[in-house]
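Student: Right after this note come the structures.
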Structure I
Amino acid sequence: MGTTRIWDSRNNRHATIEHETLRPCPFCGGMPRIYDDVDDTTERYTVRCDCGGSMPGRYVPIDPSFQTRVTCLYSAVEKWNRRG
């Protein structure tokens, strides 16, 4: 299992979430990382490798509920692991 810390705005703290272990990059074999991508109106989690390979999760409105953020994190991990 992998873990990622995400912001829990209701409790005003970070929470550690367990998720599937990320598979190696299908392009270079490197180990990817999870990033929280935020702009003015939306955010999402994206899995990225140093070689440039990436897979975004789904977008959500900025500052969504904690459960929505967890769902978005899971979607990015699942998409990455399916494509490799």
Structure II
Amino acid sequence: MYKIIYKNGDMMEICKEIIAKNKKYKAVIFTIGGIYRVQLFEYLPECVDDDGDVWEALWQEVTTSNTITDTEQNAIKLAEEELNLLN
């Protein structure tokens, strides 16, 4: 589990990552003080841009909504539903 500590002392933890069946998207479930947040990311493979610069593979955030819930179980269910919409 990863932990991110903000300057104000708040701590955010990544408690689960769910990869879509097509492996092009993933949902990351974060928790902050008992609240669970779902964010969606799209996989971008290594590529060369118009200037000839090579970009390493990365996960780009594509979240368009702010999905928040009070339990990890609900967060997992919501994440799976959102990933199914992207497939």
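Student: Out of I, II, choose the structure whose coordinates give helix-only ellipticity at 222 nm (-39500 (n - 2.57) for each DSSP H run of 4 or more, over all residues; to 500) equal to -5500 when calculated.
Tutor: Values: I: -7500; II: -5500.
Of the options listed, only II reproduces it.
Student: With FRET efficiency 1/(1 + (r/R0)^6) of positions 49 and 73 (r between Cβ atoms, R0 = 25 Å, to 0.05) as the yardstick, tell me which of I, II scores highest. Can you show the working numbers first?
Tutor: Details: I: 0.90; II: 0.05.
The structure with the largest value is I.
Student: Using Cα Rg over 2.2 N^0.38 Å, single out the structure from I, II with the greatest value.
Tutor: Values: I: 1.07; II: 1.23.
Going through I, II one by one, Cα Rg over 2.2 N^0.38 Å peaks for structure II.
Student: So if we calculate mean count of other Cβ atoms within 10 Å over residues 41-48 for every structure here (I, II), which label has the highest result?
Tutor: I
Only the coordinates and a few stated rules stand behind these numbers; no lab work does. What you see is a predicted model, and the numbers here were worked out from it, not measured in a lab. Cβ atoms are built from the backbone, for glycine too; each structure is taken alone.
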